[in-house]
1. Upon calculation of helix-only ellipticity at 222 nm (-39500 (n - 2.57) for each DSSP H run of 4 or more, over all residues; to 500) from the atomic coordinates, which of the structures I, II produces -13000?
2. With volume of the Cα convex hull per residue in Å³, for residues 370-425 alone as the yardstick, tell me which of I, II scores highest.
3. Going by distance in nm of label points 7 Å out along Cα→Cβ at positions 314 and 330, which of structures I, II comes out largest?
4. Just checking, which of I, II has the largest value of relative contact order in percent (Cα under 8 Å, 6 or more apart)?
5. Taking volume of the Cα convex hull per residue in Å³ as the quantity of interest, name the structure among I, II where it is greatest.
6. Given a value of 3.5 for distance in nm of label points 7 Å out along Cα→Cβ at positions 202 and 410, calculated from one of I, II, which structure does it belong to?
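Each value in this text was obtained by applying a stated rule to the coordinates, not by laboratory testing. Everything quoted here is computed from the prediction, not taken from an experiment. Cβ atoms are built from the backbone, for glycine too; each structure is taken alone.
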Structure I
Amino acid sequence: MDAARINVAILGGGPAGLGATLKLAQSGKYNVRLYEGGERVGGNAGSFMIDGIHCDFGSHRLHPASDPAILADLKSILGEALLLRPRHGRIRLQGKWIHFPLKPIDLATRLPTGFAASLFFDAATAKVRAPKVKDETFESVLLAGLGRTMCESFYFPYMRKLWGLQPSELAPTLAKRRVSGSSLPKLMKKIFGQVPGLRSPTAGKFYYPNRGFGLICDRLSEEAQKAGSDVLLRTRFEGITVQNSRVQSIRLKTPEGEINQSPDIVWSTLPITSLVRAAGSAAPDAVQNAARSIRYRGMILIYLVLEQDRFTEFDAHYFPEESIPISRLSETKNYYDATEPKTHTVLCAELPSDPGDQYWSMSDDALGAKLCEWLGGTGLPVKARVRQTQTRRLPFAYPVYDRTYAEHFETMDNWIGGIENLLTFGRQGLFAHDNTHHALAMAYGAVSCLSPDGQFDRTHWARLRHEFESHVVED
């Protein structure tokens with residue numbers, strides 16, 4: 001590395017960290033080192049093998065809504081490995097399976113007539129019938145946009161399951177950033193966007209690599225290293241020393257022992273709460289209290305290996321009912337249309353759960369048995385032999401947007417923003433429930449703010465942060 005250039009340390013090897021590492025390295029203006037605590041890059045956007053089948057940490061897709069520049073870069077890096085696939089999922093409403101993404105013909109023919117009419121009447125009259133509230137919540141925004149029938153039959157039970165909170169306890173931000181069809185016009189646009197002649201060439205489709213979603217991060221890492229950066233695995237961030245409004249050093253744990261580094265700039269994509277805790281007493285009491293007050297929702301991923309070629313033809317099933325503890329079931333072979341192996345397939349069930357609850361301490365086999373029981377109750381009985389069950393536990397799966405999160409996040413964000421050579425960004429760093437392409441947009445934006453002499457344009461970054469707040473999650 002060229003010692004005359006600015007040394008940049010990037011913490012966390014997910015899409016945001018890797019995207020920033022690649023762009024900084026390609027500029028040729030910085031010495032860049034990325035530190036990742038895991039065995040491989042990707043974080044929750046990584047992949048791994050179970051019984052010869054590529055598996056993801058839940059259901060992941062690269063959406064055509066991605067920024068054109070980002071999509072062009074990924075197409076260039078992945079080449080023919082990046083497939084354009086049709087979406088073919090199902091959602092369970094009123095005991096009926098409806099195609100997802102929603103299609104007009106399905107809504108008209110699959111749902112009970114009275115229920116379907118009630119959905120659209122409620123949605124059309126929601127704004128005049130919604131109760132007036134002084135302080136908006138997730139509940140009030142959705143009721144005003146979609147009406148009670150859709151909310152009570154789908155969104156509210158689904159959100160109670162996902163977050164473990166009542167809709168009235170969730171912030172309005174969640175409705176605006178997490179529910180892309182949060183009003184009748186938005187919902188109609190999504191539904192009729194599937195009609196032939198009205199839809200775009202990529203409507204109802206998604207991009208997916210032919211060896212699991214994690215191939216995106218693998219290739220980003222490879223390209224970043226080709227451009228001259230270092231990507232160090234099994235190197236866990238342990239602490240940070242802050243003095244005089246600057247990061248003086250970072251402490252890292254490697255397989256060989258603990259080391260200290262003193263980079264010129266530190267960019268973190270780790271959970272913002274972890275960054276604050278790593279600062280210890282350098283963070284004021286109010287900031288430490290904010291880190292304790294904000295929380296993430298955990299997730300248990302249950303992988304069921306079945307001795308059959310396919311479980312169903314569908315890539316994903318969605319379960320809004322609270323009587324079914326899992327929120328989604330995906331079958332990875334259907335994401336990239338794998339023809340091998342024919343002897344078995346892997347199902348991945350997403351079970352919202354937090355450390356310490358009834359499911360977190362259950363054994364893999366016990367969770368596998370529970371999953372078979374739950375699926376049978378939805379008319380999807382597991383008939384094939386279960387070869388094995390594996391699980392992965394994610395304590396930081398989703399940021400929880402409760403009604404007080406914003407003030408706690410702002411307290412931490414303001415303190416970090418006052419440290420000259422420290423930046424937090426990415427899904428975990430900005431407490432944003434975003435897609436992979438959004439995380440990469442944050443990375444690209446951060447790089448655009450950094451000058452070769454290490455000066456960071458905070459004014460431009462503030463404008464970009466405002467744009468990031470308009471990101472809406474693509475399901």
Structure II
Amino acid sequence: MASLKFSKSQFLRGLQCHKSLWLYKYKPELRTLPDQSQQAIFDSGTEVGLLAQKLFPNGKEIIFKDASFTRKIKQTRELIKNGTETIYEATFSYNNVLVMVDILHKGSSGWGLHEVKSSTELKDIHISDLSVQYYVLSGCGLPISKASLVYINNQYVKNGELDIKELFSITELTNKIEESQGFVEDQLSQMNEMLKGKCPGIDIGNHCDTPYPCDFKDHCWSHVPEYSIFDIRGLYTSKKFELYSKGILALSDIPDDYDLASSQRLQIASELTNKVTINKKGIKEFLDTLYYPLYFLDFETFMPAVPIFDGTRPYQQVPFQYSLHVLEDESAKLKHYEFLAKEGIDQREELIKSLTSKIPDEACIMVYNMTFEKRILRELSEQFPSYKNKLMDIHENILDLMAPFQKKDYYTKEMKGSYSLKLVLPALLPRLSYKGMAISDGGEAMNTYATLHLLEDKKEVEQIRNDLLEYCKLDTFAMAKLLEKLNEEGK
């Protein structure tokens with residue numbers, strides 16, 4: 001059989017950027033491998049795909065492990081010939097394009113092509129995904145009567161056994177797919193011609209991150225300085241590329257009369273002059289809103305695509321951990337409390353009991369980015385109504401330590417235009433840092449906890465639990481130390 005020139009994923013890559021496809025074919029070593037967060041997304045997609053098979057049960061799966069694509073294509077043909085009505089990962093090749101169909105199901109009017117996504121909405125890229133599959137299957141002579149997208153219904157609330165039919169939404173797109181066949185042929189022809197030549201001279205642009213971040217971005221953006229116009233916070237992407245098109249990359253090259261917000265001007269001026277901004281009046285106004293006892297609170301959550309606990313929705317942020325530092329008064333010693341749920345078990349109520357037993361009514365609660373903590377408290381109060389009064393008392397007494405940094409009442413160039421705790425902390429307190437920690441950000445904590453129940457080595461589990469506790473503890477300790485710093489400046 002002739003060598004297979006395109007896979008479905010390569011076709012979609014080519015739609016996003018011809019240069020990306022060329023590099024993938026001829027310079028794959030330049031790719032950036034997926035990080036833990038991206039790998040978690042891939043793994044979640046695999047889990048969702050396996051669950052969706054239950055919508056069309058009793059199918060036959062094409063053997064994946066150690067099988068060549070030639071063997072998989074042959075196996076698919078044999079299953080169809082023998083009257084199999086549902087096939088998972090059915091494999092086809094036509095005109096040197098290879099596709100594997102998530103679910104191929106034969107109904108009363110013909111074969112149905114079903115693509116499964118862990119997304120919660122229909123996107124344009126999904127149309128292209130289905131279109132190239134339809135192109136190949138039709139080219140192979142298989143009559144397709146239906147083409148559908150199967151995706152997550154984020155309004156579904158788990159209650160008891162997982163309801164597969166409620167978990168998924170199915171949208172039929174047959175007409176759109178049929179209408180796009182000419183587009184698929186044109187694109188394949190263009191990609192084939194492009195691959196016969198040298199690497200396309202395509203410059204960086206919005207396509208580098210749309211619809212997906214490209215894994216050749218580090219290579220293509222290597223000419224961009226480590227800190228550049230693309231790091232200006234809050235500046236529209238279109239305006240960044242407007243500057244880039246004029247040959248402006250360095251912050252120092254931005255014209256004085258270029259339309260920028262005051263916070264963006266401050267970021268640039270601080271970077272170029274090393275100026276530190278301290279608005280004592282603004283800091284004092286913030287400090288005057290605080291009172292004691294003062295509780296520094298931080299939650300960690302995970303977001304399973306498929307809800308595992310009753311009362312939760314797909315991708316809902318489910319709290320599994322908190323850290324709480326306490327100052328009884330301005331001169332008191334800092335106390336610490338914490339909670340970390342057992343892996344794989346719904347201990348939200350235990351978390352609530354522990355938290356509410358530590359925080360008295362009307363206490364002042366300090367968080368960093370209160371939108372997140374307030375949402376968690378509201379959702380917990382709805383799902384566990386017997387604790388609503390206590391939880392909402394905490395909710396109503398929350399103050400946001402992020403506020404003075406968001407307003408730029410305290411700003412240094414090390415914050416790089418951001419008011420994220422991960423940048424503010426080392427900027428103001430260089431000795432305190434998340435660098436070198438086994439778990440160093442919330443995404444890492446989320447992904448680590450989500451898979452912790454799958455580990456069998458008890459010592460490894462114990463070590464990871466300690467790492468999670470240390471990470472969350474630093475979040476609230478950092479808040480206490482940042483408040484000390486603000487108090488120094490406010491005085």
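1. II
2. I
3. Details: I: 1.6; II: 5.3.
Across I, II, distance in nm of label points 7 Å out along Cα→Cβ at positions 314 and 330 peaks for II.
4. On the way: I: 23; II: 13.
Going through I, II one by one, relative contact order in percent (Cα under 8 Å, 6 or more apart) peaks for structure I.
5. Working: I: 156; II: 185.
The maximum falls on structure II.
6. I
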